[in-house]
Structure P
């Protein structure tokens, strides 16, 4: 079997949860002796403007912003499925993870 690489993309709204999960992944990959690299992808922002008053006053508006934080991890060596499953089971429900075999 060839040496296959893994690409793990993580998305979330909460930056603290993302940093905590990245710290966990760094420790796990160092213990396994797996080479990896981390890339922080650009933050996507979505702005929503709502009217405060349902009637005439259009100048009274309120703005909200949603930020999507994304990180890409590239593993240079293939890891066992059981370890990958254990990593995914220990994630927060606020995280969305996509795994791709390269």
Structure Q
């Protein structure tokens, strides 16, 4: 028996994986914009066609501290080190408050 569901075609699986990667990219980029003050959640919502993706709950800002290391790692993996540096500074500010 195959590991994959026989109803799912390889093309569908690839498209789904690509979609998930795009959503994750958008979520991390949105989180970066919010964390650095480049945009607010309201501005993102106004700009969006229907919804926005975030890796944290904007109504509970403390959840940002739970994912900030993941966001930094993401931008490190994409070799966007300036974003990493900005996020590390912000993370340090959160750590100083806590």
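Read-outs throughout are calculated quantities, based only on the coordinates presented, and are distinct from any laboratory measurement. Every value quoted in this text rests on a predicted model; they were computed, and no experiment measured them. Cβ atoms are built from the backbone, for glycine too; each structure is taken alone.
General remarks:
- When relative contact order in percent (Cα under 8 Å, 6 or more apart) is calculated for each of the structures P, Q, the largest result comes from P.
- Comparing FRET efficiency 1/(1 + (r/R0)^6) of positions 14 and 86 (r between Cβ atoms, R0 = 30 Å, to 0.05) across structures P, Q, the highest figure is found for P.
- Computed 30, 17, 13 for semi-axes √(5λ) of the Cα gyration tensor in Å - originating structure among P, Q: Q
- helix-only ellipticity at 222 nm (-39500 (n - 2.57) for each DSSP H run of 4 or more, over all residues; to 500) from the coordinates reads -21500; which among P, Q: Q
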